[in-house]
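S.K.: Alright, structures below, take your time with them.
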Structure 1
Amino acid sequence: MRFLLDTEQRAFADSLDALLTAAGTPRLIREWSRGEHAGGRALWSRLADAGVFALAVPEAYEGLGPRPVELAVAFVELGRHAVPGPLVETVAAAVLVREPGPAKRLLPALAAGESVATVAYEGSYALDGDLADVRLSLAPDGLRLAPGHDAVRLSLDPARRLARLRPGGELLAARPPVREALLWARLATAAQALGVGLALLERTVAYVGQRTQFGVPVGSFQAVKHRLADARIALEFARPLVLGAAVTMAPADVAAAKVSACEAAYATARAALQLHGAIGYTAEYDLSLWLTRARALRTAWGTPRECRAEVLAARA
């Protein structure tokens, strides 16, 4: 398959890149990890104004969707800038809420960025459960609007704050489209991971071009070139899988894209950490914000083993 973004899609990506560059996301990520959400929510509103969250919301509920290709384009940029918040969970929520009554009540606010949503199985930890305006709980009897959350816990990625959802709450749907929501969540996670990997590669290439040993840039060493070339190849192989999966929205294609992009980002993170040396291990250095995100996304919405099993099952 030959897949190229059209002029509008490239312009959309460029506009998001400019918006997020100006926002200074490293500062916002650190504030978010401390529970200070004002700056992040302001950025969330600007992303909504750009149409990001409306891409998964049907037009009947004031959205622009469903538009999975544009969603993948947007999430690559969100990953490149490591934007904090339950981004994928808000997309999943937009797909899960399909009953006309709840959809009319909840989806317009999600599309407009006025509400932030999170999703988790009943009794389990939800990303940013303390911040979310809409907490969706997948209970044995269907989709419920969770009444609250327990104490917040930090995860491997400091910006991914976890809170256990309390059981009960309003029943929104007896048979929500869980499989469809998982499909969209995996696509968004794959695109986000691809963006994280691209950012890590870009930062590492710049670093090894500046750092010197024996009077020459580290980046001139053959072993360093090979590590970066391997990372680049893995990311470039993942890119068409992500965009192709957005076109077909076939479960096996999305699973393949998810495992490919997340493994490429994780491998790039490992290379970036090694090539940065000791400074790469410090939480104060901005690289850490992307390193921890790559590791967290690797198992979010489906582990590599689960995604590979889905691909193999479809080929059987």
Structure 2
Amino acid sequence: MSAALPSADEADAMPAQHAPPQQARAFAPGSVGNIGVGFDVLGHSIDGVRDVATVRRIDEPSVRIRAIRGAVPGADALPLEAARNTAGQALISLREKLGLAHGFELELDKGIPLGSGLGGSAASCVAALVAANAVLARPLPREALYEFALDGESVSSGSRHGDNVAPMLLGGVVMATATRMIPLAAPDWLYAVVVHPDQVLETRRARAVLAEPYPLAQVVKQSAHLALFLTGLQRGDAGLLREGLVDLLVEPRRAPLIPGFAEVKAAALDHAALGASISGAGPSCFAWFASPADAAAAAIAMRQAFAQAGFDSRAYVTPVAGPRAEVLD
């Protein structure tokens, strides 16, 4: 799913709202990036954790961030300079590429922990874009926001990858390329447990351990796992998902950065998980299950495993077909 921005002539032909609102609030959910086998191209949204953005139209042709709030540790240290903030940069890109005469003032309420592997930086820019889109005279289709979200996400990660922003924009499981968001089917019986320990792992550090080249044989095996995984989603086949949800490339290099990961993964697999791996860059871990009951039972065991490693944690039990970002008011 992709959409080009409207040309000037097309924009003139589009029906305008009589009086666009001056302010809007929107939320964006957390996400599981990569889903193990789909590094930088697969992700799914999750229920239970979110960021909220409030955007106001201003006459000044600029983007400014008025405040960043939230009980999330470190939220007050996030940059207020728009160009250094994921949400701010996303709105700068929106303004510039649409040639808007007006600007935006932004407030962020952070609910997703920083450096958690739950897509916190992506959620801020997606929530800001959905809110800003709601105050435009001619709001864009959802898929047209993708390129601006990629611009914002690159501020945090140092690269343009859509495995977090795409599922936040569309909901559920999404394949994200450089130019397209492709929603993928996820059966309603498929549930995830996402466990976030009291650890912080910066995305740039987690990406640095992936710099060394991979043997071709490993890449071929990973490709087979990805094919099995995607086919399992399309068919709603738990057996194929179990065979496919095995990450040979990223997980082995990042696992040593997450104390307790091996034990948490083992606890999930011992409690009927179809597969388990690292959520995004970590340190959060996720596992998929064939029923909400299996997921609820495993969540307890996964938290206990982190506790035995010396870390408190929070667990989110969520449909894999999670929510998408929406306007709140």
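Read-outs throughout are calculated quantities, based only on the coordinates presented, and are distinct from any laboratory measurement. Keep in mind that this is a model prediction, so the values were computed, not measured. Cβ atoms are built from the backbone, for glycine too; each structure is taken alone.
S.K.: Comparing mean count of other Cβ atoms within 10 Å over residues 61-68 across 1, 2, which is largest? Intermediate values should be presented prior to the final figure.
M.R.: Working: 1: 19.1; 2: 16.5.
If we compare mean count of other Cβ atoms within 10 Å over residues 61-68 over 1, 2, the biggest value is for 1.
S.K.: Follow-up. Taking 24 as the value of relative contact order in percent (Cα under 8 Å, 6 or more apart) derived from one of the structures shown (1, 2), identify that structure.
M.R.: Details: 1: 17; 2: 24.
Checking each candidate, the match is 2.
S.K.: Something else about it: Starting from the value 0.45: which structure in 1, 2 was FRET efficiency 1/(1 + (r/R0)^6) of positions 21 and 77 (r between Cβ atoms, R0 = 30 Å, to 0.05) calculated from? Can you show the working numbers first?
M.R.: Values: 1: 1.00; 2: 0.45.
For FRET efficiency 1/(1 + (r/R0)^6) of positions 21 and 77 (r between Cβ atoms, R0 = 30 Å, to 0.05), the value 0.45 is produced by structure 2.
S.K.: Then there's this: Quick check for you: by distance in nm of label points 7 Å out along Cα→Cβ at positions 157 and 173, which of 1, 2 is greatest? Show your work: numbers first, answer last.
M.R.: Values: 1: 2.5; 2: 1.9.
Sorting by distance in nm of label points 7 Å out along Cα→Cβ at positions 157 and 173 in descending order puts 1 first.
S.K.: Tell me which of 1, 2 gives -10500 when you compute helix-only ellipticity at 222 nm (-39500 (n - 2.57) for each DSSP H run of 4 or more, over all residues; to 500). If you can, show how the numbers build up before the last one.
M.R.: Details: 1: -19500; 2: -10500.
So the calculation was done on 2.
S.K.: OK, next. Can you rank 1, 2 by mean count of other Cβ atoms within 10 Å over residues 45-52 and just name the one with the largest value? Mind showing how you got there, number by number?
M.R.: Details: 1: 18.5; 2: 23.6.
Biggest value here belongs to 2.
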